[in-house]
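Below you'll find a set of structures to go through.
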Structure I
Amino acid sequence: MTAPAPRALIAEDEPLLAAALQHELAQAWPDLQVVATVGDGLSAVREALALRPEVLFFDIRMPGQSGLDAAAELADAWPADTPFPALVFVTAYDQYAVQAFEAQAVDYLLKPVQAARLQKTVQKLQLALTPQAPAAIGLEATMAQLRHLLTAPGVATPAPASPPAPLTVIQASSGNQIHLVPVAEVLYFEAADKYVRVLTAGREYLIRTPLKELAAQLDAREFWQVHRGTLVRASAIASVTRDEAGRLHLALHQRPEALAVSRLYAHLFKAM
């Protein structure tokens, strides 16, 4: 019985580059079916979950949600009983990004895509998808790679010239007032549309600083990333509960709400 032709999804926000990649793939891998081409990370996640392709080509920098964030969200939502797709990132040349991809053994293509380099990627993918190949990389291993890439300088965002100074006070505006909120009083930060919610024991504030930028200015030993949109003070966590679906939820000291833990960060909570 002949194995079904492999299917791929391309996520690239520049239509000409997406068309060029699809054309080069048709030359290098005629059997591959490109089942969808999308232009942003949110659509990439939605279509990948719906179509379940065997191969993903994700541009790193896309509007709204980066290819790396999209891959992390997809890994978190991917069915545990289904092999995760082979993942290839497409990026403009950046020595930090390339070093990060190579360190995590994640395949990548540089823009503009060169036929010879694409052929090597195709050969690697074809080998990984053959029935005789070792079992595909597990979801846990994929998430470990993504966790490292999400924090690697120069991958999803340009590498900073120098580390920012640690934050001690959050400046949050409210009407005509600016509240100075000591970081020592913050229990957690949560992304909400164009804002980030800053939660203390008794108050909530809104700031416009992106969560990723904020995280770089906080002590990672004090504030743990437990979800793509949530940073929580470790000492504020009272307990961790696993629901019937296997998802983790945090109960906090001094706050009534529970916080969801994504699969990507569930490794943080294991009994000692």
Structure II
Amino acid sequence: MLSVLASILVLGLIPSELSPSPSPALPGIEVVSISAPDMLASRLQVPALSASSALLIDMKSGQELFSIAPDERKPMASLTKIMTALLILEDHNLGETVTVPLVADDIRGSTVGLQSGQRLSVLNLLYALLLPSANDAAYTLATFDARSVGSFVQRMNQRALSLGLKNTHFANPAGLDHDQQFSTSRDLAWLTMAALKNPQFSKIVGTRTARITTMDGEEFSLKNTNEMLHYNEDVFGVKTGTTDKAGECLIVLFTEGDHPYLFIVLGSSDRYADGLKILQAVHAATQ
């Protein structure tokens, strides 16, 4: 497993040009081989978390430092949008024009208020997808890419298999609750690291706020739902998710002493308290 993590991990994280208040830039990281595990895992003492599943990974070595039920299948809510964004970034130019479809008018949950017939660039829709976690942006991009939501979901599942995500399955591009919409902390770590190889993805998820416009000049103000990104300069993303079934979910990329780490929490009742406990535990263990 660690060799796979190492082989896919090439990161280049820079702040967003669209954001008036971007996160500090994280230096580029390239992992070409697994380094010898240090003693951090043995020193790490993470207090009890509310999350039912969690995973902490050293991003340089690929070492798993802490976990709770990392292979247990869970609803993942809007963490789903990482896969949606990855497919769009792999197959489209950022400047392509997208017309909002009729289906976006009826999307429930978190939205930015897109209306059918509006035209936006792929880039602007990705900001709407990943900052405020807009479900209408997810369905708009899915329909644009595959002509139907069902066809896009098939592509999501095919890509999951190609990444080796054997405990992941998608039923929609936004993360709405569904019996066939699930993943694990470990699979989501793999997916996130694959997405972070794309500099544009890294740039967007590290953005605190942004303004986007339609081709007709209508403006939307966006704020990243990841509260840890707004108040901790060592946090560089990645994504939040919340539904009735999934509870609170969170993926965070952060540094401690310029060393990068990634953690995932699923099924939490207080994701930011859980996240803070993990950050504090890593800080204490590295002193």
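Throughout, read-outs are computed from the coordinates displayed, never taken from laboratory work. Since this is a predicted model, take the numbers as computed values, not measurements. Cβ atoms are built from the backbone, for glycine too; each structure is taken alone.
When relative contact order in percent (Cα under 8 Å, 6 or more apart) is worked out for each of I, II, structure II gives the greatest result.
Of structures I, II, which gives 1.04 when Rg/Rh (Cα atoms, Kirkwood Rh), for residues 68-139 alone is computed from the coordinates?
Label of the source structure: II.
Comparing distance in nm of label points 7 Å out along Cα→Cβ at positions 100 and 260 across structures I, II, the highest figure is found for II. For FRET efficiency 1/(1 + (r/R0)^6) of positions 116 and 244 (r between Cβ atoms, R0 = 30 Å, to 0.05), the highest value in the series I, II is held by structure II.
A value of 20.5, 71 was computed for Rg and Dmax of the Cα atoms in Å; which of I, II is the source structure? So the calculation was done on I.
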